[in-house]
Structure I
Amino acid sequence: MGLRDAFLGWPVVRQVTGTDPLGRGAAAQSAHTAALRPRTATADRVVQSICPYCAVGCGQRVFVKDEKVVQIEGDPDSPVSRGRLCPKGSASEQFVNGDRRVTTVRYRRARGTEWEDLPLERAMDMIVDRMLDTRERTWQSEVEGKKVNRTLGFASLGGATLDNEENYLIKKLFTALGAIQVENQARI
C-alpha cells in the first residue's frame, strides 16, 4: 500500500471526499469494523425464554450455537417487555457463560472452613432428611387443647422469580408438611 492509498484511507479524507460528509457512516468505518459480524448471525437456532431475575417476566431471545449460548437479547414479540431488558437481563448471557459461575452443589459442614462439592442427588437427600427430622421433632398436634397439626420448625420464603404455578406447588408442599409460615418475597 503506497503513501497515496494510505492518505486516502484516513477517515477525515474519506469524510471530505466521499458520500458521508458528516462522518457518521462509511467515512468513520475502518476495514476492521466493516468486517465485524454480530454474534447472533452465527447462531444455529433461537430459543424464546423468560428472564430469571425478577417477577416481571421479560421475554428473551437466546441465541444458541453448537448447544452453547452466544447471545441473549430482549424478545420484541413479548407483550410484557416488548424487546426491552433491564441491565441485569441484558447481562444474563454472562450469568450463563461466566467463568466464575458455580455449577455444582456447594456444601460447608457445621463448623467447617472449606466448601466441598456434592452430587445433586445427595444434597437433595440431605435436605429431605433434615426437613423430615425437623418436622418429627417440632410437630404439634394440639396447642392449649385445640387441634393444630402443624410444625413451626421450618418455613418457606419464595423468591420473586417464581411464577404462579411454582408458588402454588410450593404452598401445597409446605402445607402438606404441616408448615404454616409460607410466604413469598413478592408480598413482602
Structure II
Amino acid sequence: MSLTKKWPLLGEAKAWLDGDRSLWTLGTGEATRSDRTQRMAPRTEAAQRVSSICPYCAVGCGTNIYVKEGEITAVEGNPDSPINGGTLCPKGSAILDLTVNDQRLTEVLYRRPGGRVWETVSLDWAMERLAQRVKQTRDATMQLHDANGTLIRQCTGIASLGGACLDNEENYLIKKLFTGGMGVVWLENQARI
C-alpha cells in the first residue's frame, strides 16, 4: 500500500504539489480517501426509514428512525417536520443511546426494606406490590374534609414528579389519575431541557 493511500494528508499534499489547488482547499476528491474510507458506508444505507416523534417533551419534534434487520441503526431529526426542521435538542439526539444500550435494564429489580442486594422479581409481583403500597399510603393519609367540614378529598402522603420522557397525553392521564382518582395534590413535571 502506498503511503499516500495509507495517510490521506500525504495524498492531499502530493496532489497540491502536482498542481491541484482546489483539492487542497476543499479537502475532497480521490487523494483524500484512504482504502478504509472507500469501504465505509453510512449507517442509514439499506435501512428502512420510519418517521416518528421524539418522546421527550411536549414540543413533538419529528424524527427519522432507521431500521436495518430489525435493529435501530440511527435516529435523526426529520427535515420535513414543520416543528424542528431536522434539528434535535441534546435529549432528542440521545434517543438512539437510550434505545440501543447494553446497560439498559430489562428486568425488574427490587431491594427489600433493610436489604443490601437487589433481587430480580416478576413484573406482575412488582405491579401488585406497588398497587398495595399506594393504596395503603392513600388510605393512611387521605383527608376528606377540612377543619370547616368542607369536602376536600386530598391525599398528602403521595406526590408525583413527572419526567421529561412523558408526552402530553401521558401527563394528562397522570393528572386525571392522581388528582381525580386519588386526590393527590402534589404534582410537578420536569419536562424542561
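Rank structures I, II by distance in nm of label points 7 Å out along Cα→Cβ at positions 75 and 91 and report only the one at the top, that is, the highest.
Max of distance in nm of label points 7 Å out along Cα→Cβ at positions 75 and 91: I.
Have a look at I, II and say which one yields 0.75 for FRET efficiency 1/(1 + (r/R0)^6) of positions 59 and 179 (r between Cβ atoms, R0 = 41 Å, to 0.05), as calculated.
Computing FRET efficiency 1/(1 + (r/R0)^6) of positions 59 and 179 (r between Cβ atoms, R0 = 41 Å, to 0.05) on every structure in I, II gives 0.75 only for I.
As an exercise: distance in nm of label points 7 Å out along Cα→Cβ at positions 35 and 67, calculated from one structure in I, II, equals 3.2. Which structure is it?
It traces back to I.
None of the figures in this text is laboratory data; all of them are computed from the coordinates on show. Keep in mind it's a predicted model, so treat the numbers as computed, not measured. Cβ atoms are built from the backbone, for glycine too; each structure is taken alone.
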